[in-house]
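Bear in mind that the values in this text are calculations on the coordinates, not laboratory data. From a predicted model like this one, the values you see are computed outputs, not experimental measurements. Cβ atoms are built from the backbone, for glycine too; each structure is taken alone.
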Structure I
Amino acid sequence: MMDKVNTTWHSISDPGILKVLGNFIRQTRLQQNKTQQQVAADAGINRSTIVQIENGGGGTMLSFIQIVRALGQLQLFQAFDINPQISPLQLAKIEQKKRQRASKNEALSTKKPKSDW
């Protein structure tokens, strides 16, 4: 786990955030009892990239995603999902437009022959 439970993200510098992310990668890898080489092989990257990221160095976003995927931690990215917000008025309008009944289809109805009466 991370050293600080209540991290104030706004007060951390960019290099500081890289160190927090690197520490997360290292701790997750160790909890899973995986070597840097194993994670690198699973992620399809060089071990030196793992070392660099774990030490708070740069690296690319793609490499970070590959490492997170190799560690089975993709749920971290759920915070980035964008869910469209619908106001109650918009929702009510949508509900009003929904069909309430099926229309009569003349082609499917059987025509009765005229009676001689």
Structure II
Amino acid sequence: MKAIVILGHGSRAEEAIQSFYQLVDLVKEKIKSDNITAAFLGSAEPKLETVVSELAEKGITQIIVVPLFLFRGIHVTEDIPRIIDQLQQKYGVEITCTRNLGSDTRIADIVVDRIREVG
């Protein structure tokens, strides 16, 4: 069985966490799957390890991690790959990681929309 984990940085601000979960819900609607969950690197719960542990206990053997990070900073290039390697070994599940959001024309379109909203 396969699951998708959308990974955010996390925040102590409740509004930020709620916005993240709203986005996760939008992805669930578009993919038409309930096997999508949220996890965080820090400053919010549940952590990625907690989610991977729970999924492994449910019999999930493949996990796709989607890092909801705009640019390829330290979290994307070092922290997430290291954590994924550790979790694969610890829980015996296959974990693949998608590319981060990056410089994508769809994101540029959103930026243009935001500019037009105020200008």
Structure III
Amino acid sequence: MRNFKNLSVWQKSHVLALSVYKITSGFPKEELYGLTSQIRRSASSIPSNIAEGCGRTTQTQMAQFLNIAMGSASELEYQILLSKDLGFIANSIYTEQTEKVQEIKRMLTSLHQKVSTDN
């Protein structure tokens, strides 16, 4: 069992989730149960699945939760694009957040490879 708080990918994804919550607080109120909810859920799913994977007993289980976190990161990447195209966020915020997501995806890939080879 690992301490998820010590993983830099968890730390970065936690900061990203906090950032997404702040950004989406300015979304239109009619999106509260639509895009706002979806984007927050996918953002919080990344660090949540990393944490859950760290609590599992085998490397295989850890790798499975890292895969789920990667799926959530890809979903978030699209939702950020959609938010920009709908005019909910500025291009600069889109670029900044997308770069953060892509960095997290690279880190998840690296960690997944390490966990998978440790089996």
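Observations
- Comparing percent of Cα pairs over 23 Å apart across structures I, II, III, the highest figure is found for I.
- Among I, II, III, which structure scores highest (criterion: distance in nm of label points 7 Å out along Cα→Cβ at positions 36 and 68): III
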